[in-house]
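Below are structures written as structure tokens.
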Structure 1
């Protein structure tokens, strides 16, 4: 099962919440209207802007679609080797 690191840059996030609409199991909005990353498979705990977790192929596709929906490209996705998958570099 692939491992992804998902990071939200709160300085770039404008609170559009399109990531939450597409991937609510990964992204939620905090009290400052900034997206944060949920910990897969557990109850939402600490609201953090970066997490690393195992994903299925379907989950990976949904997370990347959520990141692609961000109008300010505030979401960064890395594979387990640290290679940036999104946005394209």
Structure 2
């Protein structure tokens, strides 16, 4: 899907996915906080979900900033390189 057709602001990309626990590691290009709505797009995947909790180095956090790598439970399987948008 072309970049300009996707609603929302690009705020990160998936850099790792832990299949067994359904957790994605997102490298952030912008701030993200618990309660934000995100959209993950890549390959055949395109879904939205709320950020219910985030972790950095196994510590629960409420908000993260550009440059942080956060762990986030996701509702669908994702792959490295998928894009994350704040909606």
Structure 3
């Protein structure tokens, strides 16, 4: 199979850490990237979950949502959209 060269830009520290990691697995960076691309094409998606560590505000919102789900009877309800917006203005 013919091969093509592809240039990618990487943070130098990330590249160094990745090269060291893949070397410990017996892979070079090119092979590791090729494996990633094959798996992505095979699955037709990125083959792992991508997430960011949530910040404090997001963590607080998640905890509030979880609490609300456990105790829905404590949730405030509104009879109309106007009532909701009036409450939001307070």
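FYI, it's all coordinate maths here, none of it is from the lab. The model shown is predicted, which means the values in this text are computed figures rather than measured ones. Cβ atoms are built from the backbone, for glycine too; each structure is taken alone.
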### Query
Which one of 1, 2, 3 has helix-only ellipticity at 222 nm (-39500 (n - 2.57) for each DSSP H run of 4 or more, over all residues; to 500), as calculated from the coordinates, equal to -18500?
3
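Tell me which of 1, 2, 3 gives 3.2 when you compute distance in nm of label points 7 Å out along Cα→Cβ at positions 37 and 53. Walk me through the numbers before you get to the answer.
Values: 1: 1.0; 2: 2.4; 3: 3.2.
Considering all the candidates, the number was obtained from 3.
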## Note on the structure
When FRET efficiency 1/(1 + (r/R0)^6) of positions 29 and 77 (r between Cβ atoms, R0 = 25 Å, to 0.05) is calculated for structures 1, 2, 3, the one with the largest value is 1
